[in-house]
1. 1, 2: which one has Rg and Dmax of the Cα atoms in Å, as calculated, at 17.1, 57?
2. Name the one structure among 1, 2 that helix-only ellipticity at 222 nm (-39500 (n - 2.57) for each DSSP H run of 4 or more, over all residues; to 500) of -11500 was derived from.
3. Can you spot which of 1, 2 the value 0.95 was calculated from, given it is FRET efficiency 1/(1 + (r/R0)^6) of positions 97 and 201 (r between Cβ atoms, R0 = 30 Å, to 0.05)?
4. With distance in nm of label points 7 Å out along Cα→Cβ at positions 73 and 113 coming out at 3.2, pick the structure among 1, 2 it was computed from.
5. Quick check for you: by FRET efficiency 1/(1 + (r/R0)^6) of positions 121 and 177 (r between Cβ atoms, R0 = 30 Å, to 0.05), which of 1, 2 is greatest?
Structure 1
Amino acid sequence: MQVIPSIDLTGGRSRLVFWPGVAAGSGSPTDRPERIARRFVELGAPVIHLVDFDGARAGVPVNLEVLGRVASTVAVPLQVAGGLEGPDSIRLAFAAGATRVVLAMSVVEDHALLRDCLAVAGDWLAIGLDPRPERLAAFPWRRPAVPALEGLVAELVELGVRRFVLTHGGARPDTALLGSLVRSLDADILVAGGVTDLDGIRRLRDAGVQGLVLGEPLLSGAIDYPAALEAAA
């Protein structure tokens, strides 16, 4: 299982300061996304996940300049989320240096728009979903009833989506549900959020999840990245 460091971008900086030597009082803190990304790649990161917080609020990509800086600093795929709501936004992200894009859940009710996005991004497109029942119920569905997560993911796979990022917030991921999705669908399942220790990483690994996106626990030092890679192996 891949462990993918996540950096939240706001105002061209990382929303969280990264200070890998804080426990020992060594080194210096930084909020420069390209420096943070480079450090994680030096430690073995296979992918870097970037969340454009400003773009998510604006509905269009905002932190394209910093995306370009990260792309020119590290030679690993960059998975970008936030503000990507149509094919033109995806093109802008790719032009700036993104390798993969994660669309918001809003696209699931507009199949024509989703097809347009797939025509641009293909297998490099993922959809972000919040699998918690209360979050699915709160979404403004146009259909008569709230779909179950399994049925919704299967529907999107039929349309050509091959990657999903399931965001759990602070809730603990349901490994039984994740394992069922992994076994039944021809798609990569990634998890974001809800993991605070190495045991949580091992549970996702054992469920067959392809990737874990980790932000604050890595940036704060709550989880040591080399130890996370070992737990995921």
Structure 2
Amino acid sequence: MTMTTREDFREILRLVRPGSRVLDVGCEEGALLDLLAHEKQIDGRGLEISAGGVAACMARGLSVVQGDADQDLDHFPDKTFDYAILSQTLQATRRPRHVLDEMLRIADRAIVSFPNFGHWRVRWSLLSRGRMPETKALPLPWWSTPNIHLCTLADFLALTDDLNVRVDACAAFAANGPARPIDPSSPIENWRAETCLFMLSRVEPGRRATAGAEPPAVSGDLFDG
């Protein structure tokens, strides 16, 4: 693992079981898949919309197909993977609810990271300048960003309730610091977390995720290989 590895990649690496079947949705040039293959010996697959990204992945010897998460996840059979990962891409999808629902259909667990639009720097930029913010997590101006469905930590947590899925682990990132385990239901975290990472799983049929649910697991405790 190099010194330049993204912090959310480090956290994903801690969460994924060795030897797991993994689908990286929106894998770009395959950096995360390559890391997981070398560090956790996963059976990895990738789905990437850009031809350039697919070519870069193939040059690394990775198994990747060209496709669009908004429509092509529908073609995967149920429970094909142990993990489906969507890293910093959910906000760029046209149908984020559908994408998340499909990820949890084709995999036992979904790992999702995204920039938190409720972070205090975002709020301050809107309040003080009255303009769309540009931060480390949201570096592009509004007219060139691929993000079309920005959300806050609280928005995402509401979506997990709507889908009736369980939060198995949650971590936050800010600046260049490492992952920090958090309780996503704590209001202060919607201010503090610049980027959020969730690991989710389906709730058994007939049960609700909020009924007798345990607190989210401490980051790194689950499946640390």
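1. Details: 1: 17.1, 57; 2: 16.9, 49.
Only structure 1 yields this read-out.
2. That value comes from structure 1.
3. 2
4. Traced to structure 1.
5. 2
Where a number appears in this text, it was derived from the coordinates with a stated rule and is not lab data. Just so it is clear, the model here is predicted, and its values are computed rather than measured. Cβ atoms are built from the backbone, for glycine too; each structure is taken alone.
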